[in-house]
1. Here helix-only ellipticity at 222 nm (-39500 (n - 2.57) for each DSSP H run of 4 or more, over all residues; to 500) was calculated and came to -25000; which of the structures P, Q, R was it taken from?
2. When semi-axes √(5λ) of the Cα gyration tensor in Å is calculated, the result is 97, 33, 19; to which of the structures P, Q, R does this value belong?
3. P, Q, R: which one has distance in nm of label points 7 Å out along Cα→Cβ at positions 74 and 418, as calculated, at 4.6?
4. Tell me which of P, Q, R gives -0.67 when you compute log10 I(q)/I(0) by the Debye sum over Cα atoms at q = 0.08 Å⁻¹, for residues 114-281 alone.
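Rule-based calculations on the coordinates, nothing more; no lab input. Just so it is clear, the structure is predicted and the values come from calculations on it, not from any experiment. Cβ atoms are built from the backbone, for glycine too; each structure is taken alone.
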Structure P
């Protein structure tokens with residue numbers, strides 16, 4: 001089975017990706033929309049749509065062959081026009097499914113009425129849509145509506161001032177909403193910063209890292225009263241704490257805040273339908289933290305919750321949410337087999353997961369690709385399928401990922417050494433070990449587990465076979481000592497060398 005391979009060099013034409021992302025009903029709706037709104041003389045873009053729909057990979061030469069006399073400028077203009085028309089048709093199709101689109105549509109209607117001089121009707125429409133925006137915590141849209149209402153009240157005699165406190169209430173609403181937006185912005189900034197910290201640096205490695213992260217978090221955390229926060233303010237606050245404790249390797253506290261995050265949605269079920277991706281992300285972290293602390297019961301409970309959600313919401317989800325559902329659930333199902341030790345059953349999932357993954361390949365970033373390949377490689381390694389593990393590890397090592405997730409890149413190299421050792425490729429080990437040392441030194445990633453592992457392999461390749469058991473026993477003792485270091489906790493989550501070495505001692 002070939003490994004999953006996505007590289008930054010892969011052609012990603014925006015129009016082609018948009019066409020490929022359309023469902024059958026969306027394609028049918030676009031054709032109806034285009035044929036209804038365009039004249040027969042202006043249907044070149046529909047022909048281009050048909051060509052792109054039938055392509056499996058983007059091929060510009062094929063387009064020129066199918067459309068005789070098409071110039072580069074004409075193709076560029078037609079693509080731009082087609083892109084816009086597809087978006088317009090999608091907006092019309094999804095206007096009843098997306099609350100943000102509905103609110104913006106009503107706001108646009110109010111603007112049209114105002115421009116026609118019908119400012120009283122515009123105010124009535126703004127009043128109605130403002131209530132919808134506030135009820136759904138769409139605070140930025142609500143503030144835009146409030147500012148439009150204030151503009152109308154300022155420029156026209158609307159009789160609102162004759163109604164007791166109406167204008168004053170409008171001013172107070174605008175002030176309160178702007179305060180909510182400000183605190184939401186601060187909290188969303190914090191959670192993005194913490195997430196970015198993890199993507200670039202990973203978990204803390206020592207006391208110095210801990211002090212830096214703690215000080216950074218404290219200095220950026222707004223002074224807020226949790227009970228007075230709105231829905232999204234609370235979500236962003238809990239997300240910030242999830243990332244904070246995740247970076248600090250405090251998975252119990254991380255789990256507690258991930259549960260608060262998901263419980264917030266359970267208590268406000270309308271938001272599960274409005275933002276299913278955010279709810280699923282919370283569930284994913286509950287599962288990840290349960291896995292990291294070895295809480296099998298909590299893991300099984302929330303995996304079942306996630307699978308029930310899949311059964312009840314799959315048909316309602318948009319393309320992005322379906323992708324996230326697949327990624328999160330696939331990762332959780334793989335982790336379940338790590339947690340339960342059922343590696344043989346785990347590898348049986350891979351063909352199905354990989355088959356589904358192919359349709360998402362154009363939309364996966366390097367980070368997602370790396371994580372999936374690592375999980376699958378580790379599962380094969382745990383099952384003793386070292387050749388299969390190498391296929392996936394080679395993808396990670398050959399990816400042009402730069403400084404992204406250097407931790408995964410580093411452990412992949414250790415796993416590569418383990419796999420070649422198990423396969424008896426001892427002639428390759430000196431090169432592999434040297435290359436791994438060089439990479440780890442370059443990225444400043446070398447920790448106690450990695451150093452002990454590479455030193456062990458560097459010594460064992462010269463030992464006679466009868467001395468190997470003793471070497472493994474000494475290696476196990478060394479790893480047990482390292483495992484007691486709280487900052488090495490992350491190392492054993494990525495790669496449990498102690499478990500592997502113990503199996504070698506016990507044969």
Structure Q
């Protein structure tokens with residue numbers, strides 16, 4: 001089958017793959033009139049502790065079939081101190097569409113939860129469109145029951161099923177959840193549904209993700225996923241419905257078993273999606289776990305305002321993401337796996353880096369502003385908050401004097417990232433926005449500077465304290481007569497910390 005590899009959210013697929021997707025969805029109607037007559041519905045299947053590569057290796061025809069028919073997107077989680085890579089924060093992020101620094105769940109104690117301000121996506125649907133039918137079923141109690149620290153999905157959900165699973169009981173409880181959910185999906189009329197299955201995580205804890213027992217658990221859960229998909233496709237009204245199916249997981253597992261820490265294996269998650277407008281066999285690198293809720297809401301016509309996630313069909317205009325094809329493997333770094341391609345010093349078209357004040361030597365990967373991925377940069381040194389850079393996506397810009405200093409050098413780190421010249425009209429107000437992740441220490445500086453018509457750059461923002469995973473917005477007043485503006489991000493330090501910048505926009 002042809003495979004479409006996507007850069008950012010640019011979607012492209014061969015005609016044969018499009019035809020396959022249409023057949024899989026039962027979507028033979030393509031005209032605007034026929035599309036308008038369909039009813040939009042969404043199913044989110046949550047599989048606890050599933051490792052994508054092990055799913056691909058298992059006897060899992062339904063899950064692998066979904067990947068062939070739709071989208072597969074790897075993603076990574078936070079780590080402590082934002083939250084542990086455990087189920088409470090993971091499912092809360094999936095359900096609410098915001099990261100743990102907003103929903104407040106940092107571990108399985110649920111201490112600090114703030115679902116009132118950041119409700120689950122089914123509750124958002126009930127609040128916005130109470131006529132829609134919502135359903136949630138799970139055998140990990142905090143998801144749908146008040147018995148243990150939850151529920152993540154509130155009492156506003158029309159129908160909730162909660163069974164008690166544990167590491168020895170998911171094998172018997174998952175089939176009950178799947179059977180009940182299949183009946184609901186086939187015979188009733190849910191518009192938005194969430195179904196949780198827990199056996200794979202139990203196998204990870206007892207035998208490790210590298211074990212045959214783990215693969216066997218994946219195969220058994222895949223059968224249950226197949227029952228859910230069959231139930232949807234067996235609906236009497238299926239031909240008049242537009243179903244979007246999302247499959248995701250809350251965290252990864254180590255090969256030997258376990259999670260909660262900061263390794264890539266524990267932080268690994270994924271989103272699989274099938275539905276109209278999603279190219280068959282497509283692969284993306286810019287999807288985050290918070291996008292599940294945003295996508296579900298958008299599909300049924302409910303606003304996701306205020307969410308960290310964005311719908312899968314949202315456009316991506318971030319120029320940094322265009323650099324993924326030119327990313328390189330490690331040079332001086334030793335903690336990053338040799339096969340991981342994740343950095344470049346080549347800026348995107350129109351951008352530049354001024355290293356005229358940079359010292360010489362140091363770690364090659366971080367000699368001035370670089371462009372990197374989370375998988376690459378966060379593994380350069382774990383547990384120093386690099387894992388908390390959750391609001392950056394795909395490729396982002398990073399200046400890291402701490403890592404640069406790990407090899408002998410002369411001088412200090414002093415590098416400036418420079419945008420293209422953007423056209424503006426004199427006398428107007430503009431907003432400079434970007435995602436940033438900054439860790440402060442005495443002896444370093446981080447400044448945002450702006451110049452008009454090639455004039456002297458003026459500081460519009462200086463960082464003097466940590467700005468962890470922050471969405472930044474800076475108001476600019478364009479002077480009379482100005483026709484263009486250029487922005488500079490200057491970072492200097494010597495064995496201090498770091499600064500990342502992503503998705504820079506002038507609005």
Structure R
């Protein structure tokens with residue numbers, strides 16, 4: 001329950017410190033006395049949006065702070081999940097600066113407005129004329145019935161099943177979409193893959209082809225140079241080798257006259273051996289070099305094919321082409337296994353749908369049972385509030401569309417007149433009748449909603465006299481359980 005409400009510089013309020021009792025508290029006053037201003041201030045700690053229009057003084061920030069006893073409401077997990085210190089009592093505070101900036105705090109820890117709103121919704125239930133109009137919304141009617149039935153566990157199971165089904169269905173859709181995409185490109189992919197495989201790509205391929213083309217293009221020049229080198233080494237008119245051999249003989253003839261440490265003879269021998277080896281290699285190269293126009297044309301075609309593949313795939317290296325080849329190979333292979341994956345995903349989706357249907361059916365059954373009890377309880381209360389001929393029916397219709405709050409359509413049907421068939425509440429009830437119906441709903445939920453504070457704003461709209469007295473006594477009775 002709210003132990004203290006502090007308001008500063010909000011609208012017409014300079015400062016206000018309100019300390020409610022632990023039972024029923026009534027704020028009365030004529031129109032314009034400021035009751036709505038207090039409600040507006042309370043709405044700030046419940047997460048309502050605000051701007052500088054709420055400021056009493058343009059140079060001071062507005063502060064609204066609620067101190068709330070939360071001992072019996074099992075909120076430790078909420079505080080842990082939101083990384084907030086758990087304290088009892090807890091202080092919820094909103095500040096609106098002259099710049100229009102809004103800040104929210106829980107126990108002096110800055111929090112998002114959504115976090116503050118989520119906590120306040122579990123601590124304070126505000127009824128207003130606007131909330132009576134909310135009875136026309138399916139989501140609100142569902143919330144009322146589920147709160148009465150205590151369907152928290154069933155709703156958690158249903159939402160888990162819904163999440164699992166959506167996840168399974170999403171995976172199935174993704175696989176089908178991927179299969180369709182791959183299938184549409186399969187023929188092209190297979191062609192491109194075959195084209196790349198036919199090119200027999202390998203790292204260094206381009207450089208090797210270019211070197212081979214260079215060699216074949218200059219075969220005549222290479223052969224002529226090698227022939228000249230061979231003539232210089234082994235020519236009939238004393239080639240280099242013969243001259244070196246003769247030079248070695250001259251050195252050998254005088255070697256005994258040279259200093260002992262001289263190695264000229266050995267060095268000449270090494271030179272002769274090396275030249276003979278060079279001569280042998282030149283001879284081999286001469287045999288290998290051949291003018292081959294067919295080979296040159298073939299290698300030029302290979303290089304042309306490689307450059308064509310570069311342009312087609314918008315790349316510049318063989319390494320990039322090999323990457324594309326690997327990807328195409330994987331896609332072609334993936335398509336082969338895709339049908340099995342789709343079948344498995346379809347089975348999982350069907351299982352998830354069956355589980356979701358079961359969870360939805362269980363929720364529906366609980367709602368049907370609860371709707372009968374709640375209908376009878378509300379009808380009894382509104383009859384006691386002066387509508388002796390009233391009939392109130394909660395109709396629950398099971399559907400096949402799985403929404404966040406189930407697959408049921410919940411209607412509140414009402415008539416205040418004997419002999420008339422109940423029709424949608426929002427179309428048949430007057431303002432006073434709506435107030436009494438909402439009062440009956442709140443009274444029925446009071447012991448099951450686990451809210452420490454219930455605020456009834458203008459609950460007496462359209463009623464007076466004995467009915468108003470009965471509503472007052474009803475509120476007093478409710479307050480005994482709202483500690």
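1. Details: P: -25000; Q: -7000; R: -20000.
Here the read-out was taken from P.
2. Numbers: P: 50, 32, 19; Q: 41, 26, 21; R: 97, 33, 19.
Only one of P, Q, R returns 97, 33, 19 for semi-axes √(5λ) of the Cα gyration tensor in Å, namely R.
3. Values: P: 5.9; Q: 3.5; R: 4.6.
Of the options listed, only R reproduces it.
4. On the way: P: -0.35; Q: -0.26; R: -0.67.
Going through each structure in turn, the value belongs to R.
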